[in-house]
Structure formats: C-alpha cells, structure tokens
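Read through the structures below before going on.
Laboratory data are not the source of any read-out in this text; all were calculated from the coordinates shown. Here the structure is a predicted model, which means the values were calculated and not measured. Cβ atoms are built from the backbone, for glycine too; each structure is taken alone.
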Structure I
Amino acid sequence: MTPVTPKSPKSPKSPKSPKSPVHPVNPVTPATPTTPTPPPASPISTLLVANRGEIAVRIFRTCRDLGVRTVAVHSDADEGALHTRTADTAVRLPGSAPADTYLRGDLIVRAALAAGADAVHPGYGFLSENAGFARAVRDAGLRWIGPPPEAIEAMASKTRAKELMGLAPLGEVTEADLPVLVKAAAGGGGRGMRIVRDLDRLPDALAAARAEAASAFGDGEVFVEPYVEHGRHVEVQVLADTHGTVWTLGTRDCSLQRRHQKVVEEAPAPGLPPGLTEELYALAERAARRVEYVGAGTVEFLVADGRAHFLEMNTRLQVEHPVTEAVFGIDLVAEQLRIAEGHALPAEPPPPRGHAVEARLYAEDPARDWTPQTGTLHRLAAPDGVRLDTGYTDGDTIGVHYDPMIAKVVAHAPTRAEALRKLSGALDRTAVHGPATNRDLLVRSLRHEEFTAARMDTGFYDRHLADLTVPAADPLAPLAAALADSHGRSRFGGWRNVPSRPASKRYVMAGEEHEARYRHTRAGGLEAEGVRVLEVAADRVVLEAGGLRRTFAVARYGDDRVYVDNTPLTPVPRFPDPTAQHAPGSLLAPMPGTVIRVAEGLAEGAEVKAGQPLLWLEAMKMEHRITAPVTGTLTALNVTPGQQVNLAALLAVVRPT
C-alpha cells in the first residue's frame, strides 16, 4: 500500500462519532513530532464542562478527586439536571431551543470567563469535535482539554478523513455497488445514516439522511460508501502527550449496535488474531502521529474476513472509555487534564488486566423500533460491584430534547466469561422504574450464545431482535402487586363471616390483561389459590408456589403504575373512562416530538397500505417514521409540518378496509 499525501485542512465541522463499514486501510507515514510544549506555570484550577448529563457528571467526579473546581452549563430544560446540581458553579445558556443550546460555543466561552474557569472540557458529542470551538477557547486564553484544532480539522469530516487515509466515497451508485451506506459527513451516533439495498430507495435515503444530519449537526453533507456486512466494529484507544509519546491502550469491540449506535462495548476485543491486533495498534498510532494528535482519541475500524477497514478517528473521549479505564487501571479524564497541563506520559502504558464490559441503558422500547421513551425516572439503583455512570437521580425527568441514554453499567473481572456473567447478573438486579428501557434486552444479549462465544457482528440485532424482545413477564407479579396494594390501602381486615367471592384486581402486564384473585382470612391475613402467602407488606410480598419460596419487591408510583421487582404493571380501573378510547386505525404519537414532514400528496381520503410511511417525527435529534397501522382510507390527518405533538396525541386515523 502506498503512503498518502495529506491535503490541506478545510473548515471545521461539528460533532461526529459513527459506526459502519467502509474500505480497507491504506497505512500513512508518521509525521515528525512537533516541538514539545513546556508545562504551564500553574495547574488547572477550575474546569468548565461544555456538555451535559452523564459525561459532565463523570468529568466532575474526576475533578473532585483532583481538587479541581467545576463549572456546569445548562439549558433551561436542564436547570434542575444532575450535572447542574453536581458542579460547584452553574451557568445558564440562554436560548429558546434546548437541543441547540449546547452548540453555542460563543455562549460557552463567555460562561467560562464569567465563572473564572481556566480550562474547558468538551466531553463527547455537541462541540467536542468542532475545531472552531477549540480555537475560540484557546483565543479566549483558556486551556482546551483536547487535541489541537488542526488535528480535529484533519479528521472532522469523514470524507476528509478518508482522503487523508487514501480512501474515497463512492461516486455514482449502481446496482453492482449495493448494499451501500449513506452517512453524514460531519455526524455521528447513528444520526444521518441509512443502509440502502434497493437502488430505487437511494433518493429517499439521501433526503432523510440530509435532513437528519442538518438537524443534529447543522451540516447536511452526506456521502455514500460500500456497506460491509457481517463485520465487527473494533477500535483502538490512543492517548498522546505533547512530548511525542503515543499510547495505544488496547482494543475495544463495539459490534452490538442498534441504528448504528453502540449498545454493548468490551475491552479487549475478543478473538482477534495477534497479528491483526498488532496491525490495528500500528495503524492507530500512525493515524495519531499523522495529525500530530494530543490527548485521548479513538481510531475505529470494521474487521471482516481478517482485514481491517478504516471507519474514522474520533478526536475526543468515547462513551465507552470506562472499559479501557477498568482494564488498564487508569483515569482517562485525569490523564487528559495532565496532558493539557503539559505533563509527559511514561514511556509505556500500564499492563492490561482482565476483561471489562459496558452496557448502555437507554429509555427506549426495542420491540417498537427502538422508540425513545420519556417521563419520570422514579428509581435507578444498581447492585454493588459494578460501575454506574449516569446523569440522572431518582425523580428526574427524561425529556425529549436529548439522547435517551439513562446510564452506563460496567463490569470488570479476570476473564471475559466472568465479566459477562457479572454484568448480566447486575443488570438483572438493577432497579429501573420509569419509562420503558432496554434493560431486559441487554441481559438477554449478554447471555446469548452467539455473543458469549464472541461470534457477534454489527448485524446481531438484525438477526436476533425479535427473539430477544419476546415478553417474559412473571406470572406471580400481578398477585404480588394486588396483595401489597390490598395491605397498603386497608386499615381493617376484609374477612367476612359469610361465604363471598374472592377479591380481585386486574393489571396490564406485557401488553396483556391479568387478574389476581385473593381472600382475606379470619386471622386478618391474605390467601390465594395454589399459592402460600407467607408475608405481605406494602412494599414486600413473600410467596411460595410449587415448593419454591420467592420474595417480591413492590413499588407504587401514583395510581397508574406498580413495579414488582422490575416488572411494570398498570392497574385496570374498575370503571374505565369511555372518553379514553380511540377508533380502530387511530395513529397515536409514540413520543413527544415535532412533525418534520408529511408524505408527499397525503390528504384525507387517500387510500394507504399497512406499513406505508405517512409522516415523520423528530425527537431526541433522531427522525422517526410513522406508518399506517392498517390498510384502508385516511379519514383524518390532524398534524402539519412544524407542529409539536405530545405523547399519545392523535396524529391520523386510517379506517380499515
């Protein structure tokens, strides 16, 4: 492979960070290291984090350990958020669009100066890979916790990164090129990405990707590349100082993805041949040296048929950095700060130990096309022995403006098998009471034979999602809920001195209605047919069925939601509200959001087919297609582009044929 001559850097692009297939790597020639930067006269004293949520809270944790004061910025929607409450000082960023507030670099620099900060950490997402913002921070006399703007520019656009690596996107696409992937040039996190297997669908995919990329990143540029199927997403963590030392801190496998966004990550990547691992290390170091990199970054590849295919270089901290920290026993944020202060890394990194796995807990419904969920997070509690990184506490609201990730749960153990067992067991016992989440999917994924055998690839959920999302509700959960409810609400025993029908309560569980029947005993207790009731309290029920004794934790939030362990149940009212019913074929909003477009030519009276796209909602910076629930006639269309809608709002009605 021939060396690549770099092109002149172009204007900066906003955030990126994505995940999909491309072309084989062309190695590049390392550049001569720059002149070492001397350490500053004083260490960092006050750090502003130009971000929100989990990553801001995580950075603040390290700052507390180091004795560095912290400054948070927040939108109006985040005024009471955990990261705002955690920092020593918080600064409001004015703006009417909460989702765009954190993209206002001018306001963030002004906030840093006003709060007396001497450094800015961008976290990930938002402005973390914006060279213009990095320059603005430096021009204001603040230290930038990240690579030089020139390095960001060199890798900011995927198209430019490919040019730097001697690659190029496809030109005119033909049938022979299929399948292909449409990708946002400046984007990441799965936004602005579409797989195309039918050439006739390419125009729609390009339009949708441009719209989503423009909304998420302020840049609608997209490109097309070959889609490599059945590959593994493998990346290398790099850490470089200003003295010419570059560490390659092992590999990570991030193959379990949905919508091109990572769900489960682990370090090291299992099952790679030693020769390929060394090749990935060499390519990652060369890429870092080629752009004279400083700080923490990640070089991403797709591995297929024993070959490495370059994806991109993320010039920032990654969401999945905790697994590398666990394996190498280091704090990457602390290292970022030390490097920004001018300190040199040791010649060699610490040796790796064991295996670490991270699972991202999202407020979403995997069985319903990964639809994001919103609402109150009543409780989040993980067992001891695992790391929990989150931007939420009990009682916080998961809103519509930002990414639906609730938390990251990380387990570290001597072997991969032990780490998988530890993490799946911890997730199984993690209490998540609030909007629907992917918790059960994560547990099943970690225990799936294909994953435990390290035979997974980026198409894992394409093959297994249906099986992994089959409801598996506990049949005793409704009885436990009914007994706890009866105990908690009744001051007096319900026993009668005459024969009577059993008391009953009905609950909706996993989409189906269940009835729980029980009786009050003469002694003031409770009994149920076929089950021994051993103990009942408002928050705890102990039952014995089939010779097995089980304890159930019961939590009630208002009158409309009960949790038995992690199983949510909705009480069925004795007298349902008739006004709450909708006609057959009603299309309700699956989430709060904004109607961004309606299908061309769609109007009341049109004939539509089941599954036909009718309109598109934008929520959490993602585009969600709303399709006809049945085949029939569109009798009502209640929304127009630009209109904001609430959860369960009536969007349209299709009268079944």
Structure II
Amino acid sequence: MRTYFVLFLSLVFIHLSFAQVVQRNILANKYNLLAVQQSLVPKNQWKPYPLTPEEWRKKLPDSTFNKLIKTGETALKYKFEPISASTSLDFVRSGDRQQHSNVSMGKRNALMNLVLAESLENQGRFTEAIMNGVWSICEESYWGVPAHISSTGLPDVENPVVDLFAAETAAVLAFTDYFVGEKLDKINRLLRSRIYYETKQRIFTPMAKNGDKYGWMSQTRPVNNWNPWIMSNWITAILLLEKDEKQRAEMLHHSMRGLDRYLNSLGDDGGCDEGPSYWFAAGASAYDCLELYTSATNGKIDIYGDPLIKKMASYVYKTHIADNYFVNFADADPKLTPDGLMLYRFGKAIKDETMVQFGQWAFKTFPAASTAVSGYHRPRKLNNILSIVQLANNNFSYTPAPDAWFADIQVMTTRNASGMYLAAHGGHNAESHNHNDVGDFIIYLNGKPMIVDAGRGNYTARTFSSKRYELWFTQSEHHNLPIINGLGQKSGQEFAAKNVSRIMTPKESGMSMDIASAYPAEAGIQSWNRTVLLKRNQDEVELTDEYLLKQKPKSLQQVFMTVGDVNLVEAGKIIISDGFLSMTLRYDAKKWTATTELPSTEGMEYSSFKTKWDSKPVRRIILTNTAPEAKGKLVYSFKRD
C-alpha cells in the first residue's frame, strides 16, 4: 500500500462547492454607496489617458506611437457599411456567426484605430472618418451579435439586450467621446449627444432597470466570463460618459455589486472552470474592473489584498504548460498568446512576484499579444500600451509552477524535472463551456503535446443549443476516457466525479476519483476508480482503472486522443512521437486490440481542427477489449522513450 497525502472531497462537499454561490460580496460589503460617492473623482477631473500628442509621447515608445498612427491611416480606407437584415438573419438561417461579426467587429476596430490616431496626431485628418464611424454604429438596431438574442435573428429595439459586444461598443464610443469629443462638437454638436443617448438607451437604462434579468448577473447561480467582461466595458462607459455625478456614482456602485456576483461564483481556490484561454476574459476582466475602480477613486477602492483575488490571478500561471500551451479542459483552447503586459500589471497590483515574472516572460516572448489595440478588452489594451516602457529593460527569471491543485474545480497539474507534464480533472458535466470529460487527462513531453484534450471547434448555432453534445469534440467518446457498453458520459451536474483525491508524494504526483456517476445508468457501472500518476523519477505516467459493473459488458473500449504521429508497432505497444520526441503507450495485448481514426474536420464546427494543433491532425486511438469482464483492473503506461 502506498502512503498518500490526500486531499479528499466527499460527494456532499462536491455538490456544495459546485452548486452554491458563496455570498462573499467583497466589494459591496467593503464599500457602500456613500463611500463610492465620497471617493469617486469627478468626470471633468478624471484624466486616465493622455489627451495631447505631447502627453502620448511621454507615455509611448516612438515605435508604438508611429505604429498607432499608421494603423489609423489604414483605417481611413475602411468603409462603414450598414448591417442589413439579411446579415443579421444569417445566424438563424445557416448557423454561421462570422458574416455578422466580420462587419460589426470591423467597424468597431476601425473606429478605435481612427480615434487613437487622431488623439496622437491632433491634426484633424481622421475626424471625418470618425464621425462616419460613430454615426454608422449609432444607427445600428443592435450593438451585440445575433447569437445572443435567442432565435429571433433580428433585434427587438423596444427591448434592448446587453451582451458582451453591446458593452464593448459602449466602451468604444466612450473612448471616442473622451479622446476626440471636442473635435466632434466642432463638426456637429449632435454627435456627442447621440453617443450618450444611444449608450443610455442600450446599456445604462437596461442595466439600471433590468440588469438582474440576465443570467450573467445572477445572484444565486454561478456566472462566467460574461460578467466581468461586460462589467469592465460598462464601467468604462459610466466613468467616461455620465455627466450626472449622482448617477455616475450609483451606476459605479451597481457595477461593484455586479462584479461581486462573479467573485461569489469562484471557489476558494480561485479556479476558472472555463480554462486558461477564458481566464483572459474572466479573471483578467475582473482585474480590468478593479483597475478602473482604483484609478477613478485615487486608490480608495482597492481589494487587491483579498486572498481570493490573489488566487484568482495565480490560476493562469499555474495552468501554463510551456511556450503558448496551457491546460485546456472544456472549451478552452490548447494554445493562446498570453498578454504579458496585463499579467505584469496584475502581478504588480497584487504583489505576486511569480505573476510579475510570468508577465515579463510573456511580453518578451509574445509582444504583439500585449500591444495590439484592435479586438476586445480595449480598456485593458489602452493600459497595456501605456505601460510598455515599464518592461523595456526589465530582467526576469520565470520558472513554470511545478505542481498545482484547485480543489474547487478539481484540476491538478504536475511536472517532473526532465519535462514530463500531467494535468487531470474531475468535476462535473455542467461546468461553464462544458465537455462531457470527467476524469480526462493530458500529457506533454518537453512542452510538446502527446496525449491531448482536442479542444473546441468553431462556435456556431449548434454549439450552444440542445444539439451541443452531438458535436464530437464535446463528447466523452473523444476524450481520454472509457466507453462502456457503447455509452459515453452524459451532460448535467449530477454526472460528476466522486471520492476525488489529490495524490502527492516524493515519488509520484496525480489524482484519483470514481467516475462511475459521470455515465448514465444504462452503462451499468457500480464503480470506476481511476488513478493517474506521474512517476517523478521515471518519466512515466501510469493510468489505472479499477472497476465493477453490474454484469459482464457487451463492449468495453478506452480512447486516447493525440496529435502526435502514431505507430501501432506491435500488440501491446503504441509509439506516439513528435519529431525527435517519443513516448510509448503500453497496454495488455491479451485484453485489447488497437486501432486509430481521424475525427472529422469538415463543416463549420470542425474546420478549425485543420490548423488548431499546428496543422497536425487530431487522432483517436481506440483500444477495444476482446473479452470484457464485469470486474477488472486495467493498467496503461505512458513512458518517455
């Protein structure tokens, strides 16, 4: 018997931790409305960003200054087109989100680029184009995307919906007013009043009167990245557009209560069940909000010292594998380009030196991810470019985290000194952006993927519909999991891991759990105890499944997903390789036969798999048990060659 140091989670605790929101209310309990009113800097005194070429030059490297103007010059060629009814209806007619998004996002990116170029140059040559951009966007019936207004396709203008991109639009127009508002007044005073009117109609009033109707503002159910993402843009619009100081303070306090609902949704370890790629829209957006609060109150509203904020932040570097690979369970992407400047600033704010160094490493490795202004999260990106000079000559020493354990989302990571990496998770099948993947795991060698979670395909109408689990990448049958009596896991919070333990000893690191409850009753499982361990000194991962079924199964299979080259070299031995790196998967040849197949890459949902893994195909290795028994112990070994 091994002697384990285990962190045990009972089934009761699992359901409590996953199902309930903890009413911490960190912001609202610390700062009431009066405190906000007394600390908020008046709009005409709050100048968070440069307003003249001279101020900009003091803040930006010459290369960034010149690049922003050139980007604006390119945007002068952009034509602001209206969004037709046919374009809006394309989503409900075909399921495609891109036709509408290309027009909508293109307009907002062009406007932001024009506005910044004019603010930096201050010669008036961008103002006519800015005017056309403002008017075109204000004339739109809806600032969001058709996918976010149920199945209507066309918006109901009498019932405005606040979604991610409506909020993003409000922030773009607020920046326009801040940077070039006086120049717009010289063209026509109705331009700025139109910006405020439309923002009030579409964002301010709906949030004040009906904000609680949105799922992402729920007080009783966990909310995801939508909440802080929208909050950060709403706060920007509040602070930059609202002239009535009483309403400005009331809305800002309302946003603090709103952000609390995201923070209340986090477990005590600050884990993000949406994965690292979504953390940059979730935890990072929460930081965007906190930064705005601190800036607009001269530091009087500040919760950076709260342990939950520190844990929420550290999640992202604790799930970093190597280079631009991150742990990617559920809809998270396996590769992302981390925003080093934001990470650096967040690390400084919470006094986390590891995060500071992670940010320095990321900025040096992926500078473009931090300095691009187009795209989403524009308040963050403005603060990024204004902090470039802080990192210009900084030395750093970043070392990836050796081990991590997030009990709240049941995710563990571990690595050994020679570069073998393991991550695994339990959880349940109603997590945000869920895949039916309780008990899944991934293995990397020297930063290269060997056993993988394939990730998500393109988002379409089917992705977030009742047909979601018809897509192969959401199904447990396309994760590193068993298929029992021809059945995979089901979706729903009741389909969860039980008896979850974190295992850590000097010789091995991993986790164990019973995944039987993740499968439907028809699978006939009484228990399925899965243990996955990294042998620290042997460059080996061992997977053990000890199970008990109600009766002898009709079929039993085990799936392993990979993007490596696969060689079924001989019975009982599969070599998975990536260039000069290789790993051997060993299994009992007396019990299993091995085959491989390539999941589809055709169609709207699947086309991204042609390039997602550096154009390497996602491959499914299928072991089929030749004489399955009602009870057994199955052992698989993954060892570096």
Re distance in nm of label points 7 Å out along Cα→Cβ at positions 364 and 404: value 0.7 computed from one entry in I, II; matching entry is structure I
Taking distance in nm of label points 7 Å out along Cα→Cβ at positions 108 and 524 from the coordinates of each of I, II, which one would give 6.2? I
Work out mean projected area of the Cα convex hull in nm², for residues 60-163 alone for each of structures I, II, then name the structure with the largest result. II
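From which structure (I, II) was Cα extents along the principal axes in Å, for residues 244-451 alone calculated, if the value obtained is 57, 43, 30?
II
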Looking at structures I, II, which one was helix-only ellipticity at 222 nm (-39500 (n - 2.57) for each DSSP H run of 4 or more, over all residues; to 500) calculated from, given that it came out as -7000? I
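One of I, II was used to compute FRET efficiency 1/(1 + (r/R0)^6) of positions 380 and 444 (r between Cβ atoms, R0 = 25 Å, to 0.05), and the result was 0.80. Which label is that? Could the numbers behind the result be given before it?
On the way: I: 0.80; II: 0.30.
Computing FRET efficiency 1/(1 + (r/R0)^6) of positions 380 and 444 (r between Cβ atoms, R0 = 25 Å, to 0.05) on every structure in I, II gives 0.80 only for I.
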Figure out for me which of the structures I, II the number 32.7 belongs to, where mean projected area of the Cα convex hull in nm² was derived from the coordinates. I
